[in-house]
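Down below are the structures I want you to see.
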Structure 1
Amino acid sequence: MGPPMKNLQQATEKICELKGNLVALDALVSALLSQWPAESRGELLRVFTINIEVARTVLLNAPVSDLTVAAFEHDTGRMSAFIRSGSAPPA
């Protein structure tokens, strides 16, 4: 098979790369949040909530799948709970 198989392989490789990038970023954000001072978490949550709304608007008006939006909602909810509690976010 010619080019279509190569394009599928390239797409698969890119998806795997993006997944790895996302896991690394999640680990970094979790580490940063675990060190965030408790007295400023309220302000962090306020600013994060504003940014979530902006990103949600962009996602809802972009050509992305419902799975992308669902993953966004899940992860922003998980990180918001982590900011509120100060304990490690569940995977």
Structure 2
Amino acid sequence: MIEASGISKDYGTVRALDDVSLKVGRGEIFGFFGPNGAGKTTCIKVLCGLTPSTSGEAKVMDIDVAKHPVWVRENIAIMSEEHRFY
């Protein structure tokens, strides 16, 4: 369902992701854990097509994230941490 190979993301001289590879299969539950600044949000933004990677490849549901980011977002949902009550 999700495949990433060698994803890196640079913001100027700062490398936010460095050669990240992962594979999440259908029915698996996967989470990102780590300290602030570890690259969790950046990785999710790349996988969702919200920001392009500097290098590497990613596919979500066999859709190339770099070539078709809108198609990816039409087929996924993201629930991020919120600090407010509804």
Structure 3
Amino acid sequence: MRASCILTYRQGEGDDGARRANLDSVLARLARSPAIETIVVEQDSVPRLDGTLPHAGARTVFARNPGAFNKGWGMNIGARAVAGSIRASS
């Protein structure tokens, strides 16, 4: 049995870097638990996450969404991408 953690993310207009810093902090902590499959669903009009994440094992899924951020929709996209049988969300 393997657990999966799904995170949704959007950089946001005029973001001062706080959202990315928060994402990086969460991913760094999750990296200490390699048994947890980590998926980041980025919702935006174009991908903005670069390939440098503090969790080498985290997978990113880009979901084109130029409209309002929709956490539930992002979580559903992430759920379709997991390999594990237990899902933890945040």
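Computed from the coordinates by the stated procedures, all read-outs in this text should not be read as laboratory data. It should be emphasised that the depicted structure is a prediction, and the values quoted were computed from it without experimental measurement. Cβ atoms are built from the backbone, for glycine too; each structure is taken alone.
Quick one: relative contact order in percent (Cα under 8 Å, 6 or more apart) came out at 30 when computed from one of 1, 2, 3, so which one is it? Intermediate values should be presented prior to the final figure.
Values: 1: 36; 2: 30; 3: 44.
Derived from 2, not from the others.
Could you tell me which structure in 1, 2, 3 was used to calculate Rg and Dmax of the Cα atoms in Å as 13.1, 39?
Values: 1: 16.7, 59; 2: 13.1, 39; 3: 12.5, 41.
Corresponding structure: 2.
Taking distance in nm of label points 7 Å out along Cα→Cβ at positions 6 and 38 as the criterion, which structure among 1, 2, 3 has the greatest value?
Numbers: 1: 5.9; 2: 2.5; 3: 1.8.
The maximum falls on structure 1.
When Rg/Rh (Cα atoms, Kirkwood Rh), for residues 14-61 alone is compared over structures 1, 2, 3, which one is greatest? Please report the intermediate quantities before stating the final value.
Values: 1: 1.09; 2: 0.94; 3: 0.97.
The structure with the largest value is 1.
State the single structure among 1, 2, 3 that was used to calculate helix-only ellipticity at 222 nm (-39500 (n - 2.57) for each DSSP H run of 4 or more, over all residues; to 500), giving -28000. Show your work: numbers first, answer last.
Working: 1: -28000; 2: -4000; 3: -8500.
Traced to structure 1.
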